[in-house]
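Structures for review follow.
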Structure P
Amino acid sequence: METPLLGGTANRGLVVRVRNTVRRPLRVSSTATHAVLRYLEDVGFAGAPRFLDIDDQGREVLTYVPGETVTPPYPDWSMTDAALDSVALLLREYHAAVAGFPVDDFEWAEPVPAAYVDGTVSHNDPNLDNIVFRDGVAVALIDFDLAGPGSALWDVAAAIRLWAPLRPDDDIHDVRRGRVLSRLRRFADTYGLSEADRARLVAATADNHVWCMDYVRRGSETGHPWFHQRWTTGEAALTARTNAWFTQHSQALQDALLH
């Protein structure tokens, strides 16, 4: 029996659980992401699903990672500093594990800005519903559809943009409102971001927002139903507000990162 799995936009309604496996549509970058998952398995990284096979319907078959992902309405435990810390630590462990993967040997999905490419395979989409928790602790990254050449800085920027979150307070409707600066600093500290990357983090988060929202906009314009729904029911306006917010608050964000 197939059980639909909730969350996500690009593959909404197309990802299912079959017993202890997950079935997902193939993509242009599937060969690359399968190679990454095999590599992570070979080096003993437990924080990602395992690639198993292609099924008779042409879908990739992955191991099911038990636990919870964070979807609205957000549970209280997911908004805590402890949960934030665990995301930072999981991301650091992933970057250490994936180091050495031959990134140039494969075709990838969505290129990130060249300034944020240093030979690392970044996950590129550490959204709230792409991280599995158990007992309030982040234990695995899922949905490697956008993985590709990037950097630790780019992944940290993506994660903190979503988990702080970095946006106007009026657009934060949970207990994180008013705590953007402290959560930004906390994530960078817990991850152990280098001084050089701390100096670039604010610009990287603004650039990551532009990159991500451009991906959504293009999906909407090419007729993807869920991207279109998302873009036309508030995302376009939120994107404009957030872009302006980054410009207005860049110095305060940078100051929050100072030791």
Structure Q
Amino acid sequence: MNKTALRALLRERRALIAPESHGFARPTGQGRRAPGLSQHQVDQLLHRTFGTYHRLESGNYPNPPTSLLRDVARLFGLNEQEWVSLCRYALLQDPPGPLHLSSGKEVPGVWQEAVDGIGHMAYVTDASWEMLAYNTAFAGMFPGGKVPGNTLRWMLLDPHGRETLMDWHTAWAPMVLPQLRAALATRPDDDILRQIEKEILADPETADLYAAGNSHPHPDGDERPLMHALEGPGWVTMCAAQPLTAPGSRLMILVFHRGSQRVHSRAPNLRSD
């Protein structure tokens, strides 16, 4: 636990909340003059035992439950980055999931301009793999330039996707399916992901692969065979990153090379000296 950082974050955000906004009367005579909610008022609003929040803010609550941290974060109106900081300060680990289900569903509009400026194929999807932005190079990968609305569903269930992703049964599906399982672990109530899971379980080809429960957390750095609509067969190396304002979203940059030979599989990792 990082007591100093935890105390600073909670005090600052607590001070911004007017007691009157939650039905509390500010004393007019002698008494408390500090801005914001009192620690006792926080306990009342969260339906916690008196002194619970004081223990948290003072750093005297080892391993506080995530449910308490989530309730505090929502009461204080923390954003996703502050939610991550709260969990790191209090638990020394990242949160088990986003603060709000709606998080990860949108990114700042400048991402379209940023993606347009990338020479390689590039796109941005939200936490449900719904397409948010892509460049012309990426559209060229598909027949007629028709980009799928959801890349996860396309990769796993679309017949054209299985043709484009060469060696689909061994090089793609076993690596993509675990990402759905991991996403549902942090977003169990995501309707889009749940629907895709239902479709996967109803498809004999994907159901068995999904049941195998392989572990492959992300595609960053993977090199896999791909049939490009304009360039023909080749290998694509994937660079994956996440826009920080949208947990669960992803920026994908696809570096494609024509031919039957791998290009990047033996490239050394980049390190600072």
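Where a number appears in this text, it was derived from the coordinates with a stated rule and is not lab data. This structure is a prediction, so every number in the text was calculated from the model and none was measured. Cβ atoms are built from the backbone, for glycine too; each structure is taken alone.
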> Here Rg and Dmax of the Cα atoms in Å was calculated and came to 17.7, 55; which of the structures P, Q was it taken from?
Replying inline: P
> Any idea which of P, Q comes out highest on distance in nm of label points 7 Å out along Cα→Cβ at positions 5 and 69?
Replying inline: Q
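One of P, Q was used to calculate log10 I(q)/I(0) by the Debye sum over Cα atoms at q = 0.12, 0.30, 0.31 Å⁻¹, for residues 117-172 alone, giving -0.31, -1.15, -1.18; which?
Working: P: -0.31, -1.15, -1.18; Q: -0.28, -1.25, -1.26.
Going label by label, the one that fits is P.
Given a value of -14000 for helix-only ellipticity at 222 nm (-39500 (n - 2.57) for each DSSP H run of 4 or more, over all residues; to 500), calculated from one of P, Q, which structure does it belong to? Mind dumping the intermediate values first?
Working: P: -14000; Q: -11000.
Corresponding structure: P.
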> The value 1.00 for FRET efficiency 1/(1 + (r/R0)^6) of positions 45 and 93 (r between Cβ atoms, R0 = 30 Å, to 0.05) was derived from one model only; which of P, Q is it?
Replying inline: P
>> For distance in nm of label points 7 Å out along Cα→Cβ at positions 53 and 245, which structure out of P, Q has the highest calculated value?
In response: P
